[in-house]
Structure I
Amino acid sequence: MRPLVYLCVRPQQGAAAAEYESFRSAMRLDEQSLERWDLVAAPLPTDAVERWRGVVVGGSPFNVTDPESTKTDVQRRLEADLARLAREAAAGAVAALFTCFGIGIATRALGGEVTRAYPEDTGPTTVSLTDEAASDPLFGGLADTFSALTAHKEGTGRVPEGAVLLATNDACPVQAYRVGDRLYATQFHPEPTGRAFTERMAVYRDDGYFAASDYDAIAARVLAASLTEPTRILRAFATSF
């Protein structure tokens, strides 16, 4: 069986390595079953769809809505690579799960709207499933309402045409959706434990996601949160494709 792959879009190597381990642990896969490809360092292989049966895209300090004049060549290249992958997944050529930064890429690539109108604070948030989620292969069987971790400056204002909304909340109405049978996108982070998330927070402490002086208080909320449901999405992804 072909492996899955984690696509890294974080320039910070320590945070990227930890994120990969979070995905691998949550999906209960070994390093041969979940490979790693660093899109910051190298373009997406031209044979990606043939090489991997599915991909998971992690978070990033990049934002789709960053002014084009401020984007580096690396950011432009990886955005183009991920947009191509999103279109391939929407067409059914490969399974893909785009998370956090990734949902913005998928939304824009497929004709939806990405906006700065729906940021969420760093930490736990409450996510509610839609009626359509009950019959979804990945989201069906989850608790109707659950806690998940977020930290983002932009969100989806309008889902792509034909997308099925799977999860929502008041602060950011598009928390997850599916396009076709093989493309999934989540605004929240499904992979980290509370401890792993607080370690990631330390890396981005001065990047504007939260006031640095609030770190301890936010970390305490993160560590107290029950995060049982998001990782179930990843385990279902790993076994469904």
Structure II
Amino acid sequence: MNSLRYYYDLLCHLVRCDFVVRYKGSFLGVLWSLALPLAQLMVLVFLFQKVVPLDIVAYPAFVFSALAPWTWFSTCLGSAGYLLVGNRGLVRRPNFPPATLIIVNTLSNMVSFLVVLPILFAMLVFYDRAITLSLLMLPLLILIQGILTVGLCLIVSTLNVFYRDVQHILSMLLMLLFYLTPVFYQPQAVGEKFRLLYTWNPIAVLIQSYRAIFFYGTFPELHSLLFTGATSLVVCGFGYLLYSARLHDVVDAI
């Protein structure tokens, strides 16, 4: 019990430090956590409302309801490759589990996601979108995404210790995945023969589930969410097994 309490306190301390240090010394401070999603939102709104109109009602709220969780996911994956390589001192420290760095990274970026939610809710109210009981599903979606993210980050951070190309390949894959995920468009617009890409893509299912509870005020599809939850557990389990099997080599390589 004492060890669990110690680990919990350690996690809270590291998450707080990571979040604070990230913006320490900057003029805007924590407001920078809003900069990336809001800048992306403005670009997407300009492109798909003015340049190539998609004719989607309340488009800014439509986009932001998916862009906020996507930013959490992509930011975590984008920094995963350097979590072990860039923290040699902590990785080599006795009695310090290096996987803690992956969990801290996920939780710290989750805090940034939570910070933008008030702006999203204000946007939804502005566009007269109903706030419904479907929001009760939000903790479950956050939990599933957190498990999926930790699993993927364990895989990426472990492999990147031995193959430094992994992080660069991942950057390209994230760019492609952004366009294969219905962040700025409706999945109904996709051709029938490509629908499987959205049915079997866990992050696409999560993004659609977030949009359902935020923008449409409806509950997400249960069978899709169950599939995504099961997939997230499998990915996280595989990631932990890979990390555990290579941990000794990771410490030596670093």
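Summary of computed values
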quantity: Read-out mean projected area of the Cα convex hull in nm², computed value 15.5, structure in I, II; calculated: II
quantity: When relative contact order in percent (Cα under 8 Å, 6 or more apart) is computed for each of I, II, the largest belongs to; calculated: II
quantity: At a computed 17.4 (mean count of other Cβ atoms within 10 Å over residues 136-143), which of I, II; calculated: I
quantity: If helix-only ellipticity at 222 nm (-39500 (n - 2.57) for each DSSP H run of 4 or more, over all residues; to 500) is computed and equals -23500, the structure in I, II; calculated: II
quantity: Per distance in nm of label points 7 Å out along Cα→Cβ at positions 8 and 176, the highest-valued of structures I, II; calculated: II
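Read-outs throughout are calculated quantities, based only on the coordinates presented, and are distinct from any laboratory measurement. This structure is a prediction, so every number in the text was calculated from the model and none was measured. Cβ atoms are built from the backbone, for glycine too; each structure is taken alone.
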